[in-house]
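The following blocks contain the structures, represented as structure tokens.
The numbers here are math on the coordinates, done by the rules we state, and not lab data. Small disclaimer: the values here were computed from a predicted structure and weren't measured. Cβ atoms are built from the backbone, for glycine too; each structure is taken alone.
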Structure 1
Amino acid sequence: MRFLLLIFLLVLFPSLAHAGEFKAEFVSASDAVLSNPHDIDLSSDGKYIYASDLGHDRVAVLDAKTLKLVGTIGEKDGLTAPHDANIGPDGKLYVADTGNDRIVIFALNGISGSKVGELSGGFYAPEGVLAHSDRRVYVTGAGSGNIVIYEQGKVVAQAEGLSAPHDVISDGKGSFWVADAGNDRMVLMSRDLKVTMVLQGDAYKFNGPRYHDMTDDGLLIVADKNTHSVKIIGSDGGFRAVIGTGKSGKGPGVFTTPEGVVVRGNDLWLSDSGNNRIVRYRIVR
């Protein structure tokens with residue numbers, strides 16, 4: 001019976017057979033100078049990590065190699081419990097200012113930034129934001145259970161029926177992955193916000209997926225908060241691998257309630273949120 005079940009799973013999810021192919025080696029970790037950091041993004045030149053430093057009501061700027069804190073943004077702009085930080089194609093930093101029900105936009109100058117605009121209306125407690133190359137801004141309302149699209153500062157579309165949605169990222173093919181955290185699933189949506197794929201159930205064992213990113217070759221890397229792990233999904237939707245023991249802790253390959261994810265080439269940065277730090281891994285191919 002177990003043999004038949006294994007064959008059945010491999011037919012449905014062929015990439016399960018290749019789970020051992022993905023490896024990520026621990027490189028370094030920042031000091032615990034942050035407070036419950038959530039999502040992160042990397043500057044276009046690869047020099048800086050911008051981290052939503054939730055407990056300090058700011059965006060922290062870290063040197064991407066050394067993970068030393070080198071600057072802060074938003075402390076004088078009234079940020080309250082920011083959850084997401086995304087650098088748009090316009091070079092601006094878009095911050096999900098969760099406690100104030102708004103998206104704050106900053107013009108960046110390396111390790112500093114100045115507020116140049118904001119978006120609000122149509123959502124509550126935003127926890128994810130994506131400034132896309134199509135000139136639209138996608139916002140997840142964790143408090144309102146929806147995803148909203150802004151164009152030229154106005155809401156042009158929305159989808160409801162989600163539960164505490166968090167991150168939203170482009171798949172590079174015209175669709176978008178959304179972490180539907182309250183429903184323990186990842187959802188792929190088309191540009192007009194129609195659901196085209198759902199990752200859920202025993203094959204993934206998601207428990208509160210939060211933020212995510214994609215590698216150049218289409219691997220989806222998901223911080224699964226309540227399993228204290230980071231899960232790797234193949235481009236075919238099959239489960240590939242997991243980083244983390246499944247138990248809360250601190251050290252190489254161990255996390256406590258991880259949240260943020262950003263990947264560039266073979267470099268992977270993660271918010272080890274419960275340990276108040278950012279960690280860096282190297283993907284081995």
Structure 2
Amino acid sequence: MNGTVVFGISAALLAAFFAQFGLVIQKKRVNTLEARFAQTEIRKPYAADPIWLTAIFMNVVLAVICNSIANSQIGIALAVPIFNGGIVFLVIGLVLICKEKLTKLNLLAVFLLIIGLVLVGCGEVTGIPTVAVFRQNIAAFLIFMAALAILGAAAFIVQKKSKKLMIIALGVLAGCFMTLNLLMGQIIPLAVEAAAAGETTWFLIFTALIVIFGGGGTVGNILCNQKAFKNGNAINYLPIVIAIQNILPVIVGVSVLQQTVGRIWCFYPGLLLIIVGAALLSKMQADAA
């Protein structure tokens with residue numbers, strides 16, 4: 001692997017670290033604060049606590065910055081699976097900081113994740129998305145967005161109409177929203193490139209997409225999570241979200257942004273192992289949220 005790929009993979013792993021460890025610190029701090037509030041009966045907002053704010057900053061700001069850097073170096077098709085495979089940092093944090101115990105199934109999941117990350121990293125994914133590439137493939141992008149909208153709309157209708165399929169449909173819908181969020185990480189470096197090149201129109205278009213994808217994806221995902229956790233088990237919901245948010249960005253990277261996978265036999269089995277491993281760890285993820 002060349003230096004650019006190594007740097008991009010490192011940035012994706014660092015983004016995963018900030019995202020997952022920030023979540024762990026939030027959980028630990030909320031538990032600590034709630035215990036303190038119960039003893040003193042004096043309640044303060046979480047935002048007044050510097051440790052909680054630091055965790056939010058890690059989870060929301062630093063993770064997004066590192067993810068955008070990763071996308072600019074290696075593209076979304078490679079960056080997203082590595083970022084999502086970084087759920088292993090969540091497990092490490094829960095064990096070290098929150099003193100949770102690992103089951104044999106958890107250990108198996110961590111093993112699968114590590115193997116999956118190695119395979120995906122060795123998949124020889126090439127092609128760094130640029131404004132020129134995006135412009136040439138705008139029709140493919142619009143087709144993908146239309147398909148994503150149809151899939152999301154169908155999932156929204158199903159979760160409203162069918163109690164039996166509600167959790168599955170919510171998982172698909174949340175995966176669609178997460179795909180928007182992950183796409184934002186790819187659009188940010190394109191906006192920076194457009195700004196540097198003085199392409200004002202494209203800069204404004206990318207900025208609008210960043211706002212829409214970032215805001216809509218985040219809010220939509222939160223709403224889906226709340227409804228799913230109230231109406232079903234996380235273990236039945238999160239694996240679907242994990243699968244969707246891994247598969248769809250890869251489709252964008254390959255079909256829209258013209259990234260190529262050199263070692264198909266290496267990359268796609270690795271992607272599958274990441275999905276399976278993350279799905280097995282979904283209960284720990286839900287408990288940490």
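Which of 1, 2 yields 22.4 for mean count of other Cβ atoms within 10 Å over residues 139-146, as computed?
It must be structure 1, since only it matches.
To test your reading of the models, identify which of 1, 2 gives -1000 for helix-only ellipticity at 222 nm (-39500 (n - 2.57) for each DSSP H run of 4 or more, over all residues; to 500) when calculated.
Traced to structure 1.
Thinking of 1, 2, which structure, once volume of the Cα convex hull per residue in Å³, for residues 123-178 alone is computed, gives back 97?
Here the read-out was taken from 2.
Consider the structures 1, 2: one of them gives 16 for relative contact order in percent (Cα under 8 Å, 6 or more apart) as calculated from the coordinates. Say which.
Of the structures listed, the value fits 1.
Given that semi-axes √(5λ) of the Cα gyration tensor in Å, derived from a single structure, equals 30, 21, 21, which label among 1, 2 identifies that structure?
2
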